[in-house]
Structure I
Amino acid sequence: MGLTITKKIISAHLVSGTMQCGEPISVKIDQTLTHDVNGVMAYLEFEALGLAKVKTELSVSYIDHNMIQADFRNPDDHRFLLDIAAKHGIVVSRPGNGICHQVHLERFDIPGKTLIGSDSHTPAAGGVGMLGLGAGGLDVAMAMAGEPFTLKMPKVVKVNLTGQLPPLVSVKNVVLELLRRVSVKGGVGKVYEYSGSGIEDLTVAERSIITNMGTETGATSSLFPSDAVTKQWLRAQGRESEWVPITADEDAVYDEVIDIDLSLLEPLIALPHQPDNVVPISEVAGKPVDQVVIGSCANSSLQDILEIAELLKGKVVHPNVDAGLYIGSKQVYLESISRGALTEIIKSGVRILESGCGACNGSGFAPPTNGVSLRTTTRNFLGRCGHPTGNVYLVAPETAVAAALNGVITDPRKLDKVPSKFVMPEKFLIEDNMFVYPPVNGADITIRRGPNIQPLPLLEPQQGIVAGETVIKLGEDVTTDHIVPAGANFLPMRNNIPEISQYVFHVVDTGFAKRSQEIGGGFIVAGGNYGQGSSREQAALAPRYLGIKGVIAKSFARIHVANLVNFGILPLIFVNEQDYDKVEQGDQLELDIKTIKAQLPASLKNKTRNVEIPVMNLLTEEEIEIIKKGGRLNWIKERSR
């Protein structure tokens, strides 16, 4: 029986376990990446391990997420990141060099290698056939320490692409179509592996858009083959020597197959406030638009910029629309300037914004009150744009341009021109002077720490009877943006757990933090897919700081479960989903943690209603032991005594 691409890469990196779906496996990690919002915490955790140098082939610290520098906190964080990288052997991508996933795709992604990042869109690396995995900062710290990454062996789903995309229907519509079919939870426990005749015309940049946004299905990762297209990309980046061919065997067996005929796709749009709330553009055409955002870690490549420049040439943005562009990297900036594309975009009235994540994580360029914002970004969660009244719609770049020009949501096929077919350059403009490489010996470097960078809080073990109040009851698809808010006001707090904890669930319940502290913490109850979205570990650590002992939900997102375990919060699943209705906010719950065994039922007592509710866990015995010790760092310290 042949192997899929996923299994080929995993088997080459397998440290322990067997490649049986749902079984725990540990894999060697070749590279890591972090960014400035989640990276500071990851490096504090790496420091706690007491190692002098990282043990990966490459670790890169990107400064790209929070660039506003409204006060001392951001520049302090960036200075800390420069110092700690120099001390421990980490490469830094300086502010202005670009967005982590775009830059890593250009300069570091290697077919067949493994990459773990403290950002959920790390699967963007799948565009070159690299297995990219999003994770919390502590898991990234462990990988930098040379420890393997543990996950459950995913199912592998073949996505068979046939046909060719019609004019003015770009690849963003492919992943929107996938989201429409499978939902934001349909990819949990799966890797999407793309194949078929339709991939032959897709560039690496286009492939990376698809693998990047596969994250929004909850997928573990997404992959394309490493083929002649990949080789051409690496040659143009001056990295042809790093190319290796990787394709699935002809007799490879997949767990599922999804067929998408590219020629039948039409322009799609994700309505607020979930990426899977997808409909044809015709259903909302004519709706007035206040703002348009083009760019982010998706749709910010040279190919995207050249295409929108051609569509905008000789035209002016509608007076009712504020339009902005986030270019993905310094390389793309230089290429766009040299080809005159940036001139056409500026002449059209589009604002050129800093090369960073910006509006995508709510760090600037927020829409007006109750405003309609069309974005080529990856997410449209409630409040993510900077405030909860913003209505974000996800679209492809040509749809964004059509709306910017007309002032209303418009089918891009009504534009009066079709962009020329993108031609891959023989060689990109390569200028790597915004990377800072560490010295051979950084032992004497002093790390400067601003007052906002607080030590990791001490977490007490969980032993015996775990009891407490249901502090909050939530519905379906609760995102990490609901738990710990994004936006310019909150991003600088991520490295100060006592401060950011005061805003847990701020988007949906401003009284949560105070209530939890007053009653001594307790439990969170939620519906399905709890913790979807970002890899931010603060969405586990901040609730733990407030005294949360466990989360009981219908189901969980993969990365968030790992983060809950890392910080000693017990994730439990209702055995019978209808039992969700047997718990209300304010109910007193009780559980004997000694009865928790790996993947076996236990009894949760609702003392207020005098009922016992069967609950399950999907953990290993080791993960349960980590929770009992109060988190992974406590567990590691005890093992090393």
Structure II
Amino acid sequence: MIFRGLLHAAALFFLLSCTAEMLSPSPENAEDESGITSKLIFTADNATAGKLIVRFTDAAARQIESQAATRSGDTPLTRSGIGDFDDVLEDVGVTSMRRLFPVNPKTEERTRAAGLHRWYVVCFDESVDLTAAAHAMAGVAEVSNVEFNQKLVHVCSKASTLSENAAGTFSESSSPYFNDPYLGRQWHYVNTGDTDIYSRIREGADINCEAAWKLCTGDPRVIVAVVDDCVQWDHPDLAANMWTNEAESSGVNGDDDGNGYADDVHGYNFVDGGPLAVSTYGDAPEHGTHVAGTIAAVNNNGIGVCGIAGGSGSGDGVRIMSCQIFHNDRGGESAISAEAIRYAADNGASILQCSWGYSAGVVTSDSEYRQIAGAEKAAIDYFISVSNCDAVDGGIVIFASGNDMAAMSGYPAAYRDYISVTAISCDYTPAYYTNYGPGCNIAAPGGDAYQSLLESDYTSNNSQILSTITGGLYGYSQGTSMACPHVSGVAALGLSYALQQGLSFTCEEFNSLLLSSVYDINMYCTGTKQYVDPYYGYRRNLSLTAYRNLMGTGAVDAFRLLMNMRGTTCIPVTAGEQVQIDMGGYIGEDDAAFTISDVTISREDMDRLGMESEPSISGKNITVRCGKTGSGIMQVTITAGTGNTGIQGMPATREFAIISRASHQDNGGWL
């Protein structure tokens, strides 16, 4: 089970009263107490000992850079050249002072334009009272802000390993496209309603991958930064789709490309300051690898699982950049995550995948987030401002909403410029753990470990999300952490398709397309459902009605996104029913002068939709019957200007997407 949020039990640090008194700013040099307090970002309650993040004025930052230039060799910087601040550094027992966002000559100009050069990390004696140190630093006139270095952690259990050998044929895929043997267990991509997975599963509760894969499977020009624990870069089902920094791939130790990071071949370990390091223990050592597999596990390679944008098996999947902010039980600090996000922007990523954040309620509004987020928000704003993909003019930022069962999204996910993802189960219903309500933007499959327990099945994990895990293995996990990469994967597939079609969008346009490319789950938010309490083991009733209209715009639909991007109208129909479509509502005005002369749909799409007969025509109406959930493209030829005078009229052909689901709303999916 994957949860995310803040670790509320912080360690206590004590300091002798004489030291606290020594750190107090002197009256003649200090700002008044209210001015000092206004400079502080967050609190020390959940912050890392012996470390503060300081933002200086621009003039002070230049002075510190001059001071740094006088150092010899690799000696840590321990003086700023600012008298009052250096007095504080001496009092706290400074060990180092460095720029939070290191110099990268290739991007330094835009880094400075964004003001990122003004942020510094100051490390000192861990026994020093953190609040007293922060107040002392904030009392210096050249300091703009002092930020407590918050802890961001995964609060979760480990993934459940798939017992079959990775090279086995656990459940052979029935996909006409890919030969990955475990695809049949990835109901979250293609849900056929197989009750061997879960007795209450509902066909179509997926992200509609199969029809989308007919049009696009990925593009290596799209890079997704997985800001998480380490992605196992040599996993047999991920290695071919890892981003590679060619300048660092020679094996020669050092910063070969001069970007400020040595040996960053497939990403960087921001916890330890070196090459990526696979986690072997801790709360969720498989987390980053599991997330990455959902986005871009290699498709059609004859082993394991599929990724949403993992390509066709010809080296054409999107690329995963591993930005490691957790390592075993270390890391997960706001300074580390901020640095990782800036790195992603400077090294080519166009999508930021983040399954972490603060628990719901710790931050309660956008204005509060702007006030207290500090370095983190500065880094994310920088990421959004950088265009690394010809299909979009900036970065796309996607966060998990959180697993607090709270009626609001956690932050940063809830912030208006970022996409916040809620989680559904394999029956369309909200997952029991998901956050919902204000700040939540869109839903995706996150799995539900406790559905199978309702049937006293303590061995099945099938209703969770299956993906890659460390050790070259595969495993199940659940959470908004797992829902989030489904949206990131669909976004990556969308950018891939845009590149291949020569399309380009602004960030706002692309985000709008993504959030409107959904199907309805609101109709399933009625009554109650049972789940087994993960802590106490007894059954609980979950009020589904409480989630109505609060899960976002709907559940993400990959095929619908591709259709919306190319301007193809999507027509929803109800599976198992004969439906008459009035094309007057889709072509011109209702009373427009045209007749339908022909309708064609490929045999492959008819099979996907379960259509036993071709569509029939009656005036402006087309009648179809789809026997199952699915999607396909219908070509409609109309004759415009036909009358009773013998005039033939001009023919025109237009395509429409048919999307068949168990039921639908007339608005096409918007909640």
> Out of I, II, which one gives 11.2, 34 for Rg and Dmax of the Cα atoms in Å, for residues 468-507 alone as computed from the coordinates?
Replying inline: I
> Which structure, out of I, II, was log10 I(q)/I(0) by the Debye sum over Cα atoms at q = 0.15, 0.16 Å⁻¹, for residues 516-603 alone derived from, given a value of -0.55, -0.63?
Replying inline: I
> With P(r) over Cα pairs in 20 Å bins from 0, in percent derived from the coordinates and found to be 19, 48, 26, 7, 1, 0, which of I, II does the value describe?
Replying inline: II
> One of I, II was used to calculate FRET efficiency 1/(1 + (r/R0)^6) of positions 404 and 540 (r between Cβ atoms, R0 = 35 Å, to 0.05), giving 0.35; which?
Replying inline: I
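Where a number appears in this text, it was derived from the coordinates with a stated rule and is not lab data. Here the structure is a predicted model, which means the values were calculated and not measured. Cβ atoms are built from the backbone, for glycine too; each structure is taken alone.
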